Structure P
Amino acid sequence: MRPWIIDTTLRDGEQAAGVVFLRADKLRMAKALLEAGVDELEAGIPAMGEEARADFSAILKACGHGRVLAWCRAVESDLDAAAASGATRVHLSFPVSDLHLSTWGRTRPWVLSELRRLTALAAGRFSFVAVGAQDYSRADPRFLRDFVSCVAATPAKRIRLADTVGVAHPARVARDVAELSALAPGLQLEFHAHDDLGLATANSLAALCAGAGALSLTVNGLGERAGNAALEQVVMAWRVAHGGECGVDPHALSSLSALVAECSRRPVAPEAPVVGSAVFRHESGLHCAGLLRNTRSYEAFDPALIGREREPFVVGWKSGLQSLREALREAGVLVDTASARELLPLVRGTARSLRRSLTTEELLRLAKTAGPCSPLGQA
């Protein structure tokens, strides 16, 4: 079975400090996510207030009830707010680590008692109820097992293991998912990763390999602190590294990334995996020479797979002979090997002094004034 993909950009993504999505933004993103093949949207927290409820209701109207879910704390008033927004699917989040229990003035018996009460109440008001184990990765393993076993006896249909501050590692995630799944074989197990230690994508993949049926992700990894597991990274890693499919169209990933970057006012780093502007950009002479022979030599996948075009080689301090000739050819100028060999030190020296790569105009100017490097003809 392919994994069930839940996008929480509209909920956990918006929780990133300083990010505010307008209702129009939310609708654009929600529609684009569903069109791309995301299975479900965790679309907001109705308990945040009237505006949040109105936003959630607008998403429901535009996208339908069957694929939109409301996030709730483990309090009855949050269920009331979700119902008032028109939600038919809810997620109830419970603190399970002793650290979080003490922070919120709760106890283990309170968690198990409220788990039974609130899931029963929610099941009478909503068609789908999911339960979250918040800060699962810092919970006492014995209590975590008790919690999961208790969830299995409730009307809940899915349980989320939330690595709330991103401190789990792949080997542990795989072990936890396998062990806890065995305690609740009738429940779909979902994994929710944060990227505080840069492990969110790896942890999400480890969860899938260990038998998790669902993942919650955000576009661009948008989220609190270092963010969440990035939708585009997990989709492509699952496809390329594991040979799996998850139903999300890879051709949509670049446009989704650009849309979320625009709406969040959070630009994507050039080196961001999969969707960064520089991830198909090459300057190293060795790499460029390899790519001219076989594009797979130094690329994990074809940029066209995610709706990108292959970029011209960057010309600079690290350029080699073949890449220099190719860059000139792309610019409409042919030079022979001997002329290019004479030009190369000038190109490298200029780039080094400028501490950057050269523009096409700068390259052509050097080729024109280099004497023995004069163009031999037009391509």
Structure Q
Amino acid sequence: MKILFLQPLFYNPVLPNFKDRFELLSSGCEGYVISPTGEEFVRKRLRFGRFTYIPMPMRKRRTIKYLEWTVRILWTGMRIRARERLDYIHAYDPIFFGLVAVLLAAITGAKSIVEVNGQYQNPASTPNTFKRFLFRAIAGFVLRKAEVVKFLNRKQAQGWKEVVNGKKTYLFHDFVPTHTFHPERAFDGGYILLMGHPFRIKGVDILIRAFLKISHEFPEMRLKIIGHCPGGERERNHYRNMAEGNKQVEILKPVPYDKAIHMMEGCTFFVLPSRSEAMGRVLIEAMACGKAVIGSRTGGIPELIRDGLNGFLVDPEDVDGLASRMKILLSNRALREEMGKRGLEMVQKRFSSHRYVENFIRMLEDME
């Protein structure tokens, strides 16, 4: 089976959270991966298993960027189809890449697979009403044209039920390289961790306010918040100011994936109080390290966290509820460890990188 993947921007494609997906999928399929990337990789010829990587340059001007990407993808896809069979075109999202995928599928005769990896209809994720309407219109058109649609969670699938009625749909997690995490190396470094961006959607402000309520009771405990800020240092300083000078709170820049793994392995527990979240792959990563987790009741998070078993669920925006759950975990090491064990078992059974590959290959075989 030959498949062309259209993937979003990824500055360093040789890291395991990108390349390992295609190296592992090479057990059942082969093909090509097109993705925007950092300048240092634009001219490199890379292969990930049986997949050839085709990089596209990143552009600052949005209009030129999307126009150039569209032309490059269509031209590349047609060139591939002119010399060999192309069975599937896979799009990571139903907005830009999905639109290009269904167009290219119509030109080449390949089947299109479109994933829904975002909560496009959630006001917390897309606060602009017009943009939300536009996203809904584009995604609706793309999903109607796609042969196959893949969702991440049940609520997401339910929200598009009328649009995809009668189509083949699948529901399973996105790829997370759980095989690169080593729970036997995990330790308690004395910090609560959140990794992700953008900070507002991830509920960074909620987490800071909750931590300030209990930090005086745990003076040795730190809160580490790591991620990219579109607003740069100005935005990062905004969140630092929210900490009111509390030295236990650290707002840090993004780190490479190998260092992120080490940060996960060393946290006391992981928190993701998102306002909107389609899946929450960082929760799977934390669970793969054997860590207890806290997340909000939104999107796909309740499908990862069983409240009271492998972690706690709190309502979005519930500062007091989050503070109380963090206090419980900070006060009970045995509970943290037990939740961590249950979370690790859940990842190994349902959300591992190898389980993702099994589900993906099964989806392709079912389309035959």
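One of P, Q was used to compute Rg/Rh (Cα atoms, Kirkwood Rh), for residues 148-235 alone, and the result was 1.12. Which label is that? Attributed to the structure labelled Q. Tell me which of P, Q gives 15.1 when you compute mean count of other Cβ atoms within 10 Å over residues 60-67. Working through the options, I get structure P.
Here mean count of other Cβ atoms within 10 Å over residues 140-147 has been calculated and equals 15.8, so which of P, Q was it run on? Derived from P, not from the others. A value of 5.0 was computed for mean projected area of the Cα convex hull in nm², for residues 124-179 alone; which of P, Q is the source structure? Attributed to the structure labelled Q. Work out the source of 0.97 here, i.e. which of P, Q gives that when Rg/Rh (Cα atoms, Kirkwood Rh) is computed. The value was obtained from structure Q.
Each value in this text was obtained by applying a stated rule to the coordinates, not by laboratory testing. Only a predicted model underlies this, so the values are computations on that prediction, with no experimental measurement involved. Cβ atoms are built from the backbone, for glycine too; each structure is taken alone.
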